[in-house]
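Below are structures written as structure tokens.
We did not get these values from a lab; they are worked out from the coordinates using the rules stated. As the structure is a prediction and not an experimental result, all values here were calculated from the model. Cβ atoms are built from the backbone, for glycine too; each structure is taken alone.
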Structure I
Amino acid sequence: MAVKIRLARHGAKKRPFYRVVVADGRMPRDGRYIELVGRYNPVSQPKMIDLDLERIDAWMAKGAQPTNAVSHLIAIARGEKPEPDKKGKISKKAAAKAAEAAE
């Protein structure tokens, strides 16, 4: 049985939040899981990352494999990587106004 630590999507349309779960790799994304080990909300400001690192380490010691997204969240929670700041693209109108204001 391949056990994975992965994200399960919840929330309304265009308002997602994720649960970090330990699940059998054969189960569906939002299906049955073994244990809930954290939460991640990318919509809130600042982004909420709440992980139980002790339980995650215990599951990884037993052979559970984290997905790429969960590995990145674990690194952020441990302080190994800074949380990326996404800079929103500005429209051409806003860029023109900013350039005009700068002059």
Structure II
Amino acid sequence: MPPLKGEQIAPYAAEIPGWRVVDEHHLERVFVFPDFRAALDFVNRVGELAEEEGHHPDLLLSWGRVEVRIWTHKIDGLSESDFILAAKIDRLATADTTA
């Protein structure tokens, strides 16, 4: 399947406010936490989800901050599953009152 492009992306993007679509290639979002431990805990929860889903985002952890990037490597672009994973990651963040 080819990657989503142009108008195909808009309905999916509307379902995940807070995420940026970058160059029609990947999704990106920064989550902010009060300290390193809270950010690390979030990364670990996202890692567990990624293993369950078999879909692995890029995660950049720093003090009180986690940057997440998602795309489907096989097609080198965005697929519906990327938006689904983003929504699931949002649910993990909202479960943590510090995000």
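Tabulated results
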quantity	calculated
Of the structures I, II, the one that 13.6 was derived from, the read-out being mean count of other Cβ atoms within 10 Å over residues 16-23	II
Which of I, II leads on distance in nm of label points 7 Å out along Cα→Cβ at positions 8 and 80, largest value	I
Ranking I, II by relative contact order in percent (Cα under 8 Å, 6 or more apart), the structure that comes out highest	II
Which entry (I, II) yields the derived value 3.1 for distance in nm of label points 7 Å out along Cα→Cβ at positions 24 and 48	I
Comparison of I, II - label where Kirkwood radius over Cα pairs in Å is highest	I
With helix-only ellipticity at 222 nm (-39500 (n - 2.57) for each DSSP H run of 4 or more, over all residues; to 500) derived as -12500, matching label from I, II	II
